[in-house]
Structure P
Amino acid sequence: MINRIAYKKIQYALENFPAVTILGARQIGKSTIAKAIAIDYPDSVYLDLEDASDIDKLADAQGFLEKNSNRLVIIDEIQRMPQLYTALRPSIDKHRVPGRFLILGSASPLLVKGVSETLAGRVRFIDLDPVNLTEATQYGISQDLNWFRGGFPVALTATSDEWMQDWIDDFISTYIERDLRWLFGRDFSRNVMRNFWGMTAHNNGSIWNASNYSRSLGVSSPTVKSYAELLEAGFLIRLLPAWYVNAGKRLVKSPKLYWRDTGLLHRMCRIGRFEDLFGHPVVGGSWEGYVIEQVVQHKNRDLDMYFYRTQNGAECDIVLVKGIKPVACIEIKLSNSPNITEGYFNCIADLKTKQNFIITPFSDTYPYFGATVCNLKAFLNDFLPTIG
């Protein structure tokens, strides 16, 4: 098993909160972590809500929870029974001790009605993201392989690219044909959703404009927005917001859309080998999205993350903000000998940031006209912890 950074966070949270919820995409490794944690709780009980027999055990949910009030109860895929949250609240309040519930969910709680209100102050939410560069490196996986195959554990550790492709094809088909309806209880056109996935993949890293997708797909803008909402709530895409707290400039205010897992992205673009990635039109956006996902996972939680673009074309890929103060401008380049345009330095001048970086795959670290050029690993390990 790949050692996940979230594992220790979950252990610590169970020692301090009555309920802990692990959130992440389907097949990202939530159940694997939960079963590993269950070893530390020999008397724990595991309920998989994809199993009819486990669902039957919760016919009298309140009674079941009372009977197991002194055990860690692990509930997998809780969004199948959102009414359980109603039973969890009184059970926690009656016997409020740490480590009572470990809950696994594949849908954002924002789309599960009543979760935040019902368990406010009682639950700690922890995201389980795709396997990141630090985790992959510790497992002996290279940066190139992590970037190409993405962070779903089965795809990342597949014995061949062919097996990886087969697994991702099955994942995509199952997600479109079953999981989206199952997770969110919404109806949609499978063909339109599949085409939407393909369009977003080929436009990965572009400004999100629902009207453009609407015209191409032949559906309404609200429908397109609902499709994007489902993928974001299922932890598959990220909408990176624009930073526009600057009244003196005409700024782009729409977010950028990125696929969070580059393995899915590459398969949707039918890129079969790492060597085929270079020369493909999506390669720049793919590397950009990969770096953004790494920064999101490694940054201090007090830092918020945006991009910055003026109507005149000056752009910065990442702006790290503390409170309402931009503290770092980051440009992402695929070349190890980057050629930086004037627009990036205009962004630095606009935002008045003191720590500025140009991230490449494998370059050395050196100063560059008020910024620092460095490779991704150096940025994550040496520079990012010092920002803000």
Structure Q
Amino acid sequence: MFMESKSLKIVYITPALYMAGGVERVLTLKANYFVDHFGYDITIILTDGKDKPLFYPLSDKIEIINLDINYEELWHCSFLRKVLLYLHKQRIFKRQLSDKLMQIKPDITVSLLRREINFINSLKDGSKKIGELHVNKANYRNFEANETNFLKRMFQKIWMRSLVGHLKSLDKFVVLTCEDRAAWSEVENVMVIPDPLSFNPHTVSPLLSKRVIAVGRYCYQKGFDLLLNAWARVEENIQDWELVVYGTGDRKPYEELSLKLKLKNCSLRGSTKDIEKEYLNSSLFVFSSRFEGFGMVLVEAMACGLPVVSSNCPCGPKDIIDDGIDGLLFENGNPKELAEKLMDVMSNSFHRKSLAQKGVKKARHYEIQIIAEKWKDLFEELVSQPKAKIK
């Protein structure tokens, strides 16, 4: 049983909540838990997506304020207009956010480290300021491998130097993994709180179906091209298992690759509203990402009793998996080793069951009540410190 919490007033700042993203899911999950179990007064301030319905259910105890800055307008502008419009919108955002925080007078303001990080520390509303990062350092505001050039790399370096200065001024900077905490060596006020498990399954997979499952967006980051190449090697040796991929985004390049590789037992599907059911109907989970902020789908699969084979990518899998005990790690970007690890688990039922049983125990470390306690401890530690003067 948890100790009674102090009644705190907390403001979160994030762009929007109408998308089916991981950040949106985690924020709504935590906010709902905080108001229902800790009695916190939660306000979420948005800049975009006005009048669009929330994708994930949010407690009616939580207030939503949409400033309607509409940064999404920048997506359709020429470079010069984009720069000028961005600066204009930043001035409006800073003024309106400052006004709202002065009205609300929160104990804690949590930035999801988007555009407000450039000025959040200068707002004198008296609240403690926390930055919460859901992407690893190396890939935060980074460019895809095929989109880089000299000017973009120079911009990235200048932007990162500025960002580090802002992070140092926060009362606390929270990252998701120990691996990423080590990467932010220039920032002293950093701590680790992982994402919480989004659901608690009532049962686990019986591991009877010969089905491998993968979940994620169809994009370079998720490494599904590596997975398909690995699966081609698998099909040369094992023909009675199938690979099923669920995800959002453009499947066409991967469907074309599947045809090129002449894959017979591979199905590339869209998103599903009941991913828990799909985990439970599978017997092995594969995670092929080139990089991650954390990798919550790994924990979800483990909670559902699936053995997992994961890329040893930055950042997340090394924090979650003890290699060879509650999951298997393969060299990042190595489809040959991925195929070998998959076949190792697919061909050994005892190994599957052993990994799965230990994985279920590991997943319990990420249950919402455990992660929420870490946040409560941080919030109460910060508010016990002297409050900054309101100017």
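Laboratory data are not the source of any read-out in this text; all were calculated from the coordinates shown. All figures in this text were calculated on a predicted structure; none of them were measured in a lab. Cβ atoms are built from the backbone, for glycine too; each structure is taken alone.
Kindly point out which one of P, Q the value 0.10 was derived from, the read-out being FRET efficiency 1/(1 + (r/R0)^6) of positions 95 and 367 (r between Cβ atoms, R0 = 41 Å, to 0.05). Computing FRET efficiency 1/(1 + (r/R0)^6) of positions 95 and 367 (r between Cβ atoms, R0 = 41 Å, to 0.05) on every structure in P, Q gives 0.10 only for P. Looking across P, Q, the calculation of mean count of other Cβ atoms within 10 Å over residues 191-198 that yields 19.2 traces back to Q.
For structures P, Q, calculate mean count of other Cβ atoms within 10 Å over residues 231-238 and state which one comes out highest.
P
Here Cα Rg over 2.2 N^0.38 Å, for residues 167-286 alone is compared for structures P, Q. The highest value is that of Q. For the set P, Q, ranking by distance in nm of label points 7 Å out along Cα→Cβ at positions 183 and 223 places P highest. Out of P, Q, choose the structure whose coordinates give P(r) over Cα pairs in 10 Å bins from 0, in percent, for residues 15-214 alone equal to 7, 28, 37, 20, 7, 2 when calculated. Checking each candidate, the match is Q.
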